[in-house]
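What follows is calculated from the coordinates using simple rules that are stated; it is not laboratory data. Just so you know, these numbers come straight off a predicted model, no measurement behind them. Cβ atoms are built from the backbone, for glycine too; each structure is taken alone.
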Structure 1
Amino acid sequence: MSFRRHILNRLVTTGLLAASGLLPVTQALAQEFPSRPIRFVVPFPPGSGTDTSARYFARKLTEMVGQPVVVDNKPGANGFIAVRAVQSAPADGYTVFIGSNSTLAVNVALFKSLPYDPVADLAPLTMLMRSPALLIVPGSAGPRTLSDLVADARAKPGQLNFGAGSAGYQLMAEAFNDAARVQTMHVPFKGASEAVTAVSAGTVHFAFAEMTSAQELVKSGKLRALAVASERRVPSLSSVPTATEAGLPGFTAYTWVAAMVPVKTPKAETDKLASLMTAIERMPETREFYERIGAEVMNGGPEEMRAFQNSEIQLWKRIAAKAKVEQQ
């Protein structure tokens with residue numbers, strides 16, 4: 001039987017069952033989901049850790065459901081552009097927001113008011129991954145150790161600057177300023193990859209960056225990593241000390257990525273997507289994929305994702321208040 005005839009037969013059978021009352025129309029439609037392409041909206045440019053995750057999950061989801069999953073990058077405006085695109089799309093399960101700690105938690109701490117509510121407007125599907133931040137400087141002309149950077153910043157208060165491709169990276173740097181007792185200036189960029197490029201070119205003095213977007217440049221010598229902001233060293237960059245080892249005890253900072261849909265998305269579609277995404281994150285090859293790029297899978301469905309998101313919002317609110325970051 002041809003593929004076309006097979007699909008037509010399924011449609012006719014489903015329609016007859018629904019019409020006869022043996023199968024509710026809503027159930028008939030839900031069984032067909034997804035029946036057309038799905039769009040993953042990403043608030044950062046290609047090359048970011050969020051984009052890397054989106055493209056990996058898009059590929060695996062395509063393989064599982066037999067429908068194309070396309071990645072739509074909409075960077076800029078602190079993620080507002082991407083969130084608006086998701087909010088303006090039909091809440092039918094075919095538009096998924098692949099967000100990060102910046103758009104889903106940190107923005108709440110940095111802005112007096114947001115054009116969206118990351119809790120009330122978006123329903124969680126699953127957590128995808130987390131990655132420790134690297135403190136990076138130019139590969140050739142930058143300081144050689146974290147102590148060197150701190151000493152330089154203390155000698156020149158307000159003269160050193162840091163690049164940040166999102167609100168999350170900005171608050172990481174502000175937390176670093178507070179912990180190291182230094183004053184450095186924020187230079188905003190549209191995405192993590194742009195901030196990393198600026199550090200490599202020497203346009204800014206330092207930045208925090210995801211392992212996924214910076215480690216290859218570190219290995220090539222274009223960037224120098226002064227520390228990894230995690231509890232232990234990362235195997236893919238084992239020569240880079242933790243912040244504690246480098247002289248900043250207890251300093252940790254992670255980026256993370258999660259999948260959400262508009263809150264009005266029907267439960268059947270939300271549950272189906274959550275189940276599919278959770279199945280992907282549990283695959284051994286997913287764990288291996290993230291290990292290769294210095295990240296780790298974050299397991300957990302909608303309930304775990306929501307609890308984690310709420311805890312992160314409170315965390316970054318505390319950090320912003322302690323660092324005396326003025327809300328925008």
Structure 2
Amino acid sequence: MIDWIVILQAGVASGTVLLFASLGEILAERSGVMNLGIEGMMLIGAMTAYKIAVVTGNVWLGMVLAMVAAGVLSLLHALVTINFRADQVVSGLAINFVGIGLSTVLGEGLSKSGAVNLLPTFSLPLLSQIPVLGPILFTNHNPMTYLGYLLTPAAWFYINRTRPGLHLRAVGEHPAAADALGINVYGLRYRYVFIGGLMAGLAGATISLAVSPGWFSDLTTSGQGWIAVGLVIFAQWNPWRAAAGSYMFGALRRLILDLQGPQTLLFFANPFYYMPKLGFFLQMLPYALVILILFIGSREAMKKRLGTPAALGVPYVRGERGL
């Protein structure tokens with residue numbers, strides 16, 4: 001039978017990866033810069049974290065340097081799109097290829113390096129005793145999962161209830177008006193693209209040091225960077241909805257794996273046991289859903305309905321009107 005507590009608990013743990021990446025992308029896109037290079041940045045972060053952990057034995061140093069490595073890569077994207085005003089989609093795809101190539105080359109042979117110290121798991125006293133929610137949210141999780149609980153409300157509060165958050169939204173909606181009020185449009189966009197890179201690096205490090213320990217080349221992230229991009233649109237640039245979508249996707253991935261187990265009973269028989277290809281089809285569905293979300297979200301009418309930042313993807317040039 002299906003153990004729903006285990007599935008939801010695993011969904012929260014693995015969904016934390018998507019949460020970090022999507023929160024960083026929300027901040028970047030709120031400033032008006034789209035970053036499709038999240039997958040490559042996550043791979044750089046995952047490779048750096050695992051390699052540093054192997055060499056030094058210090059997982060926390062690996063976490064920090066993973067964020068720095070992905071942040072440096074994000075600055076390249078910021079330079080190309082903000083200063084040189086290149087197409088943000090093309091630049092993001094190029095950054096993605098750079099990240100995949102660099103991580104593959106620099107991580108060569110890393111998969112054979114042996115086991116390393118990983119982030120510990122622990123339960124939170126008292127909170128883990130809460131019926132139903134306690135075993136799911138506060139039992140046997142790594143520190144990154146608990147950090148995700150804190151970052152979600154913090155990001156929402158920052159965006160919607162603080163003056164810097166107001167400046168962030170102004171730069172993403174009406175950069176010319178923000179510039180006229182003395183807000184540094186270019187500086188803020190650089191800052192939030194860099195923060196998005198840091199968060200992508202943290203997401204990658206969480207994979208290689210906690211969720212799926214190890215380095216498996218470009219299979220390490222399994223396309224989760226693209227899922228994060230779709231989640232931002234699905235969440236309508238809202239951190240709370242991004243958290244719900246992240247955990248839901250994580251639980252869905254675990255459910256698909258459990259359904260394929262030979263001991264799972266579904267209508268007195270397990271169709272996945274007799275039709276293995278059905279499992280592959282279900283594993284494909286979340287990614288197909290992301291493609292559908294990106295397609296729908298690209299339509300102009302739907303952009304307004306979803307609340308897409310008005311200046312998203314539009315380079316800002318001081319003195320031009322309508323921006």
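Taking -21500 as the value of helix-only ellipticity at 222 nm (-39500 (n - 2.57) for each DSSP H run of 4 or more, over all residues; to 500) derived from one of the structures shown (1, 2), identify that structure. Going through each structure in turn, the value belongs to 2.
Figure out for me which of the structures 1, 2 the number 35 belongs to, where relative contact order in percent (Cα under 8 Å, 6 or more apart) was derived from the coordinates. This figure was derived from 2. With respect to mean count of other Cβ atoms within 10 Å over residues 49-56, the largest value across structures 1, 2 is given by 1.
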